[in-house]
Structure 1
Amino acid sequence: METTAAARTNKVNGMSVVSLACAVVAVAGLVFMGLALLAVFAVGAGHVALHRIEKDGSRGRLAAMSALALGYAVGVFGLATSLWLVFSLATHS
């Protein structure tokens, strides 16, 4: 039985949904310090989702790409904020 591209694209990749959920919680976690750590999981799950989507042709590429963008943005912002805090405390002590 031949598998067509249309038949393969009906299923939404679950990992892309998980990665997007982690990214949204990580963005909200910027306000509540500690939850921004979920950005790491959002990035990891986003990369896994993209690989699976490319492999099996499922849907969810936009969700995975959005999760990667949000996850990396939260990670960079969190790192920059942490470095600023450390250097600020070190110079004022």
Structure 2
Amino acid sequence: MEWCAASGALEFLAWEDTDEAVVYHRPSGDTHLLPLLQAQLLLALQAAPASSEAMYRALEDTIAEEDRPRAMDYIEASLLQLRDLHLVSSLSS
């Protein structure tokens, strides 16, 4: 399944030495505090729709070696959470 970022402008703010980011969805006016990896997923999906497998490959270098066995499950769960926040949607085949 492929995913894409929500339509409309998303603005990101992250600080050094933290693993969180703030995402503002301009069309809804909603602001979200997200884990940094979820914000990275959103940034990547703004560039182009992608599958969870493609997201893993794109972000693999940013994932700690010890976290890689669980990373795919985390990415898939994150995409579902982002969908529930109306920040991403799945593309029908």
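Readers should treat all values here as calculations from the given coordinates under stated rules, not as data from a laboratory. Since we're looking at a predicted model, the values are computed, not measured. Cβ atoms are built from the backbone, for glycine too; each structure is taken alone.
Using helix-only ellipticity at 222 nm (-39500 (n - 2.57) for each DSSP H run of 4 or more, over all residues; to 500) as the calculated read-out, with -25000 as its value, let me know the right label among 1, 2. Attributed to the structure labelled 1. Starting from the value 17, 52, 28, 3: which structure in 1, 2 was P(r) over Cα pairs in 10 Å bins from 0, in percent calculated from? Only one of 1, 2 returns 17, 52, 28, 3 for P(r) over Cα pairs in 10 Å bins from 0, in percent, namely 2.
Quick check: 1.6 is what I get for distance in nm of label points 7 Å out along Cα→Cβ at positions 17 and 41, calculated from one of 1, 2. Which structure matches? All intermediate terms of the calculation are to be shown ahead of the outcome.
Working: 1: 1.6; 2: 2.8.
Label of the originating structure: 1.
With relative contact order in percent (Cα under 8 Å, 6 or more apart) computed over the structures 1, 2, the top value is the one for 2, the highest of the group.
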